[in-house]
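Participant: Scrolling down, you'll hit the structures one after another.
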Structure I
Amino acid sequence: MLKSYKDKVRSRLISEHSSLLSQEAVEAKDLETAIMHILDDIVHREHGRLSEDDRKKIIKDVIDEFTGFGVIENLLEDPNVTEIMINGPKSVYAEKQGNTELTDTIFDDEQQLMALVYKILAPTRRRVDESYPYTEVSLKDGSRVNIIIPPLALNGPTVTIRKFLKEIRTAEDLIKLGTLDKRISDFLIASIKAKMSLIFAGATGAGKTTSLNVFSSYISNDERIITIEDTAELRLNQKHVVRLEAKQPNIEGKGEIGIRDLFKNCLRMRPDRIILGEIRGGEALEMLQAICSGHKGSLSVIHANSPQDVIYRIETMILTSGVPISVEVIHRQIATAVNFIIQQEQILDGSRKITHVTQVNGLKNGQVVLEDIFVYDIERINAEGKVEGRWKATGIIPSSYPAFIKAGVNLPKEIFNKD
């Protein structure tokens, strides 16, 4: 009986009080008043009876759903949880320290799960419905959320939350986590200051966006930074930051504004730095051309399994964008525009590490030449299943090293000495 009343209250609250629920910060007192009126009306219409304790429980449960994140609140607050995967109402997984496990968290039904979806979407300009059954948004704390609902999701509404790790703010934090060592950290900070153009690459969940976010914090406060993202998740603390986010089509399927459109527009906004949240398509060519025309120091993210795969992916994106251009010209643009590729991986024990720092060093036979500056060498897996290894310098001094000196950035040559 309680569940039936709670379902009806929740349903009417969503349909009758959307303006209240869409507020960025819902006042618990206003919400409680609305819930009490709805519940009392339902009980009266159905000639039902509720004890005071049952009434209080229904009101509290519904308030908890709409002021916080209901049954997953504890997972969001757990500092050890890095990702939450909701595969329908009865299957909730969490990633802890690189390992994914089934939790004992469940939703009452799909309606309760959809109430969470509406709660997540309320402060945003995004929606999900039958005409557009999937979307991506960011929570207020920077956590990224992917939502896909039936009929595309056969298990029921599916929500994936990649938590923004507030404790990872500086390069020192990444060093403590074992993502990289001090040499690589010093090199990347120097590269940022010397306006080198960097691409952070890796598979989903490898930590590449976190690393980009950390190292972008070393951009000078005097620079005008424009970030372009499909779903805004970067958190920069500099004063002069302009954040652009792509726009979904409206309910009639019109009005979509993509990354490529935003990138073209941002070039007219006099940026000192452009940070592209993720290269996904034809904007790859615009990015390369922008860097070649003077917008140095650009940072971006790309899904790729190796530095060589980065080149192949950019090549494919540009070739399939409809621009008439040859492979050789694409490679020439990459060689001119990109300085370094930072490859990051989630390795066997679940930890995330930068495995390659690779320079783009000109062309040979019309193809981009890649040379590793630093690599991570796995030496063994210990009895606890932890990977043991170390970062090694290959002995190659970056061809752009004179640009560091010209920019007044102190970077000792000794850090490149071969291990």
Structure II
Amino acid sequence: MQRYFSSEFFTRNRAKLRKRVEGDAPIVVTANGVMQRSGDEPTPFHQDSNFWYLTGLGGGADLTLVIHGDHTFVIVPGLSAVREAFDGAHDIEAYAKRSGITEFLPEREGWQRLRSLLQAAKAVATLASEPPYLQSHGLYTLPYHRRLIARLNRMEPKLTVQDIRLDMASLRSIKQPEELQALKGAIDITCETLQNIATDPLKEAKHEYELEAALSYGFRKRGADGHAFSPVVGAGTHSTTLHHFDNNGPIKHNDLIVLDVGAEVEHYAADITRTVSQVPITGRKADVFKAVASAQAYALSLIKPGIMPLDYEKAVETYIGEELQKLGVTKDNSHESVRRYFPHATSHFLGLDTHDVGNYRAPWEAGMVITCEPGIYLPEEEIGVRIEDDILITKNGCEVLSKACPQALTPVQ
């Protein structure tokens, strides 16, 4: 469903990128392809966010965008009759209407034209590829940018490659009105669904997957495209595992349950966390909840244009360290002591990706959207609390976009 974005949005984005790239090198950006799940079964297709930002073509696998001066065209791969039967044919008319691009070239003709541009310019502007494996995240990365660069280098061996990742990050990090509308749509759906789940579905659930199913139903019923990321439903000891995606554990009546979820609306992601229980939160659990709520209030007081993200993170770390000492969890405020119980960042950029692009070594600017999600996790006590809201940085401070969803969906005593 297309609600917020017209072809003018994507045309404007291409023009902005063209102005940022120096020289006459063609800009070349690839779409994602279809990735194997197992055997001949594909994973659900998800478009490259940068390609979507420049074209709006969410379903076009293996397309290639070329911007050269005032001219733009898209190279369209050929499909066999079998592929067309299973996946459908390219709808060029729909592509043109959505993107504002008028020229779509068949594969052979398109690559020949691009070869001529590369031979004349001896340079190309594109998104540099990630290494095949990211050790820090335990992730194998998508191969499409590497494949594109390898093909461009075969076409012109002496090619100079200009990396436009920072240019794209700079453009995408300042949200335009259409983007804020889509984000607010995703956030509102997430807030409404969470508040609904905090009533009967929460009280009746015996297993984590029951709440996951209620989330999925609530998102789609309210008009979302689905989940923006794999939802986390972590009860009891699972509340202390940050990325607990299995959602197959039991729920006991006095468990704390961390719900880290977000609806997706027209490619834009909400990301909200609430910590709930089937009974009022009391005693030690309430003390931890109140410490996290206090830390979030402190973090929100710091968010405004001009603040360096790394300085902000250090300030919040110090604050949570003081709360941990009050709770008797730590004896000092050292980085190592705090990060044992608060191992993640307080904020990340939010937008087309849940962890959206942005420069963490540059000051925040008005128009950026970030999360604010302090947490404390005590595995030995089976207590995990995280509170996360979505924040628009404004001219003079910030606005909590997810304020419609109360911090405490379960009474905290």
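Values quoted throughout were computed directly from the atomic coordinates according to the rules given, and no laboratory measurement underlies them. These figures come from a predicted structure and were not determined experimentally. Cβ atoms are built from the backbone, for glycine too; each structure is taken alone.
Participant: Between I, II, which one scores greatest on distance in nm of label points 7 Å out along Cα→Cβ at positions 77 and 125?
Facilitator: I
Participant: Looking at FRET efficiency 1/(1 + (r/R0)^6) of positions 197 and 389 (r between Cβ atoms, R0 = 25 Å, to 0.05), point out which structure of I, II has the largest value.
Facilitator: II
Participant: Further question on the same structure: With Rg/Rh (Cα atoms, Kirkwood Rh), for residues 157-356 alone computed per structure, which member of I, II shows the largest figure?
Facilitator: Sorting by Rg/Rh (Cα atoms, Kirkwood Rh), for residues 157-356 alone in descending order puts II first.
Participant: For which of the structures I, II does the calculation of distance in nm of label points 7 Å out along Cα→Cβ at positions 309 and 349 return 0.7?
Facilitator: Considering all the candidates, the number was obtained from II.
Participant: Where is FRET efficiency 1/(1 + (r/R0)^6) of positions 269 and 293 (r between Cβ atoms, R0 = 25 Å, to 0.05) largest, in which of I, II?
Facilitator: Between I, II, the highest calculated value is found for I.
Participant: Shifting gears a bit: Please state which of the structures I, II yields 46, 24, 19 when semi-axes √(5λ) of the Cα gyration tensor in Å is computed from it.
Facilitator: I
Participant: With Cα Rg over 2.2 N^0.38 Å, for residues 69-132 alone as the yardstick, tell me which of I, II scores highest.
Facilitator: Comparing I, II, the top value of Cα Rg over 2.2 N^0.38 Å, for residues 69-132 alone belongs to II.
Participant: Given that distance in nm of label points 7 Å out along Cα→Cβ at positions 181 and 365, derived from a single structure, equals 2.3, which label among I, II identifies that structure?
Facilitator: Answer for the origin of the read-out: II.
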